[in-house]
Structure formats: C-alpha cells, structure tokens
Structure 1
Amino acid sequence: MDVYSEIEELFTSGVSEEYLGEDVKLVEHMLQCADHARASGAPSELVIAALLHDIGHLLVDDAAAAHIAGEDAHHDEIGAQWIEARFPESVSEPVRLHVDAKRYLVSTDPLYMAKLSEASIHTLRLQGGLMDQDQIKDFFTLPGAKAAIQVRLWDDVAKIRDKATSTLDSFRIEIENLAGNR
C-alpha cells in the first residue's frame with residue numbers, strides 16, 4: 001500500500017471521529033492545522049507535518065481510554081516513528097517535538113497558557129508540564145524545534161468543529177512527493 005493510501009485509511013477509520021476532550025473531530029483538526037500551514041506559505045514539509053502531527057492518536061490502540069485514565073499515550077513519539085519510516089526528518093521531527101513545543105511555549109511565554117483549550121491544559125499535565133531552564137535550553141537546540149513551535153501554534157487554533165477544510169486528497173501531491181523523496 002502506498003503512503004497516501006495508508007494515511008487515507010487511518011483518516012477514515014472510526015478512531016478518527018473524536019479528539020480526546022476537544023470540541024472538534026481529530027481528522028477535522030489535522031486538516032485545519034494543515035490549512036493554516038498552507039495559508040501561511042509554509043514549505044511542503046511543514047504543511048505535511050501539520051497535517052500528520054496527531055496521527056499518533058490514530059495509531060495508539062486505545063488513545064481515548066489512556067486519556068480518560070490520565071495516562072500519556074505518547075502520540076507524538078508514536079506518530080513520529082510512523083512518519084520517519086515514510087517521510088524525511090523535516091516532516092517527522094516537528095511531529096515528534098510538537099508536544100514539547102507546547103511545554104516550551106507555556107514555560108517561556110506567560111500569556112500562552114491562556115490560549116490553550118481545557119483539554120490541552122489537561123494533556124499538558126500528563127505530558128510533563130512546565131520545562132525547567134535546562135529543558136528549555138536543550139529543546140531549542142533540537143533539529144525541528146522551531147518548526148515544531150509553528151506546528152504547535154497552528155494546532156492551538158485548529159479546533160473549530162464543522163469548519164470547512166481542504167480534503168485529504170488536496171494534500172496528495174505533497175504527500176506523494178515527500179514520501180517519494182525518502
């Protein structure tokens with residue numbers, strides 16, 4: 001199966017319907033995030049990272065149960081591992097780091113916390129909460145950290161239920177080009 005078909009299968013699975021406490025469907029959220037990236041003129045790698053940033057939720061056996069139990073299912077790492085087998089690092093690393101980007105932003109911008117949804121604040125606690133000064137310094141030296149921050153900012157505004165979005169198919173050429181360049 002080609003990469004686009006794999007993504008399409010995941011995006012149309014029943015798991016993709018709800019998004020762990022957010023008032024938006026998961027796939028709807030990921031498409032909105034990619035639309036924000038595309039509208040900002042981001043390069044293809046970052047558009048596809050935005051599109052796939054939460055794909056780990058679709059790959060975790062029971063993400064909803066983990067969320068309800070107060071456990072971090074590490075969707076960032078699971079998603080990034082899946083992506084790195086199919087795409088270049090410029091796509092996988094922003095996905096791997098988008099949770100730490102939230103932690104970084106909360107730790108460095110006193111106004112950022114007020115921008116988070118209740119569900120995002122809940123998961124922040126599960127994901128480690130605030131970073132200490134060493135973690136802040138170390139985060140910004142990682143490849144993909146700056147891109148992850150941008151994905152995170154799009155993530156925060158991509159939570160509008162029933163908002164019209166692009167279709168997955170509108171990202172097909174970018175997906176195929178990037179997967180083909182692996």
Structure 2
Amino acid sequence: MSSLLSLCIYLLGGTALGALMLLTGIPAASLVGAILGAGLLSISGQLEVAHWPLGTKTALGIGVGTIIGTGITKETLGDLQALWKPALLITVTLVVTGLLVGFVSVRFLGIDPLVALLGAAPGGTLGMSLVGAEFGVGAAVAAIHAVRLITVLLLIPSLVKFLSTFFGIDLE
C-alpha cells in the first residue's frame with residue numbers, strides 16, 4: 001500500500017472517530033476521537049507506520065498556534081492583569097512537578113531520561129511531541145502525552161462537577 005493511501009486511511013479513521021465522539025458531549029471529544037481512531041489503526045498493524053510529508057507537523061503546529069493566538073483578545077490581556085499571580089504559581093508548580101515526576105520515573109521505572117522528562121513536562125501533546133521529535137524520541141513522548149490528554153479530558157470534567165457539588169461551588 002502506498003504511503004499516501006495509508007495517510008488517507010489514518011485521516012479517515014481519525015476523522016470518523018473524532019466526528020463520532022462529538023455525540024458523547026465529552027470536552028474536546030473530536031481530539032480524543034481522532035487520537036483514538038488513528039492510534040487504533042496504527043496499533044492494529046494493518047497499515048504501515050505513518051510518515052507525514054516534510055513540514056506537515058510544522059504546518060499543523062502553526063495552525064494550532066494560530067487558532068490559540070486568535071483567541072487572545074484585549075479582554076484576555078485584561079484578565080491576565082488579575083490572573084498573572086495564579087498563572088505564575090500554576091506554571092512554576094507544573095514545571096517543578098513535571099521535573100520531579102520525570103526524575104522519579106527515571107529512577108524507579110527505568111525509562112529513558114529524555115522520554116521521562118519530556119513526557120512529564122506540562123504542555124500539549126503536539127508541542128511536546130515536536131520537541132521530542134527534535135531529540136529523536138517523539139513517538140514515545142507523544143504516547144505518554146496522548147494517554148495523559150485522553151485521561152484528563154475524560155476524567156477532569158466529571159471530577160470538577162462532582163467536587164463542585166460536594167463543596168457547594170456554583171460553576172455557572
């Protein structure tokens with residue numbers, strides 16, 4: 001099977017499960033579905049490993065960055081004036097925690113230090129996978145972040161609703 005045909009099948013699989021997952025009401029369902037759809041196809045061993053054309057990941061990174069960037073408005077900057085302290089606290093805590101989890105993973109689980117540190121680093125799947133790819137460990141880092149992302153997207157909304165009810169916090 002040609003590489004282009006394999007990529008098209010991966011795209012169809014990701015698109016199909018991504019679209020189907022929209023019916024679940026899960027936050028970021030299309031992303032979770034696309035990851036699962038393409039991942040299941042890849043795991044099946046029925047298709048050759050996807051080799052994306054040169055520049056594809058960069059183009060997708062630019063696209064995602066542009067989508068995120070267009071969400072930054074004057075109101076967002078105004079919000080940051082009030083939120084810079086929590087943003088700084090959260091960022092520092094996540095970086096330190098990521099480093100600690102990475103080092104613990106190396107020490108007690110025996111995984112490659114680069115995979116452990118990049119896999120435990122805060123950040124999106126795409127961004128950290130691209131950094132990992134530059135160091136030759138992109139697939140392993142992507143796998144760790146995909147598991148994290150899917151778990152977080154499936155669990156956190158329910159946990160937030162439960163805990164807000166438990167503590168009497170109105171989310172509306």
Structure 3
Amino acid sequence: MPTLTRDHSDWVKVDSIIESYDAKKSNLIAILQKVQEEFRYLPEDILTYIGTKIEGLSPATVYGVATFYAQFSLEPKGKYIIKCCDGTACHVRGSMPVYTSLKQRFGLEDGTFTSKDGLFTLETVSCLGACGLAPVVVINDKVYPQMTTDAMKIIIDTILDEEHSAQ
C-alpha cells in the first residue's frame with residue numbers, strides 16, 4: 001500500500017471495489033467508475049494503486065484510460081454536479097447567461113469548476129438531448145427545463161437551505 005496521507009479505510013474501499021470485479025484488467029473501466037462514484041473523482045494515488053493491484057496493468061495504463069474517457073475526472077467534484085447544456089437550441093434560448101450567473105455565484109474563475117466549499121461543480125455539455133425543453137440544466141441527474149437566471153437562483157437557494165438545515 002502506498003505511504004500517503006489517505007485514511008486506511010479509503011484503501012479498504014478501493015481493495016473492495018477491485019475485488020468485486022475480480023481484479024481483472026478487462027474490468028478496469030467499471031473499477032474506475034466505482035472508484036469515482038466513491039470519491040467523486042479519481043485521485044492520482046488511487047490510480048497508481050490500482051495499477052499495482054491488477055495483474056497485467058501498470059499505473060501508466062490506468063492513468064491513460066482515466067484521462068482518455070471524458071466521463072472520468074482527475075479533479076474533485078462537488079456534491080452537486082450542475083450540467084448546463086450549450087447545444088444549439090439551448091444556446092439560442094439563453095443557456096450562457098444561466099451558466100455565467102452560476103459561475104459568478106460560485107466564484108469560479110477560468111480553469112476552476114468546483115466551488116471552494118466543495119458543494120457545486122459546474123460543467124457545460126454539448127447536448128443533453130432535451131432540445132424541446134431548452135435551455136436545460138441537469139443537477140445530479142435531475143432535469144430542470146426552460147431555465148432562467150432567476151429560476152436557477154431559486155433552485156440553488158433551495159439546495160443551500162437544505163444543506164444548512166441538514167447540518
């Protein structure tokens with residue numbers, strides 16, 4: 001096991017995930033998906049560890065797979081993943097003002113996508129396949145149609161109220 005500051009229980013979780021897929025290199029993508037589900041991203045130390053635990057793989061191969069597929073993130077993601085569609089229909093109907101207002105609200109500068117409190121990650125996607133509902137925003141797989149900056153403010157305020165009342 002690598003000597004890092006990661007908690008022992010993290011390595012136990014990773015071992016459990018690897019074992020649940022029989023530690024087969026043919027199951028690497030499924031293993032990476034489960035690890036990302038657990039940690040909300042793919043930490044570099046865990047990618048290296050996976051490369052040492054699965055026979056026939058190297059850390060470089062694991063890293064190569066993780067960086068090849070767009071579904072994987074090497075950066076921590078927030079509890080709430082917000083996807084703003086910027087496909088043609090959404091763009092024409094005003095998706096960028098919604099995206100820009102969220103970016104400002106979360107204090108995101110160019111190159112940062114996750115709020116400092118770790119609650120929100122903001123992404124743009126090319127198309128969500130809901131053009132008739134444009135502009136569309138998806139938050140953790142829940143679709144919000146015909147978004148406006150005002151409607152988005154209410155949704156984010158509601159999420160924040162729920163977060164604060166849960167504490």
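Taking Rg/Rh (Cα atoms, Kirkwood Rh) from the coordinates of each of 1, 2, 3, which one would give 0.94?
1
Given a value of 4.0 for distance in nm of label points 7 Å out along Cα→Cβ at positions 60 and 116, calculated from one of 1, 2, 3, which structure does it belong to?
That value comes from structure 3.
Suppose helix-only ellipticity at 222 nm (-39500 (n - 2.57) for each DSSP H run of 4 or more, over all residues; to 500) works out to -14500; of 1, 2, 3, which structure was it derived from?
3
So distance in nm of label points 7 Å out along Cα→Cβ at positions 100 and 132, computed for just one structure, reads 1.6; which one of 1, 2, 3 is that?
It traces back to 1.
Values quoted throughout were computed directly from the atomic coordinates according to the rules given, and no laboratory measurement underlies them. In this text the structure is predicted, and so the values were computed from the model without any measurement. Cβ atoms are built from the backbone, for glycine too; each structure is taken alone.
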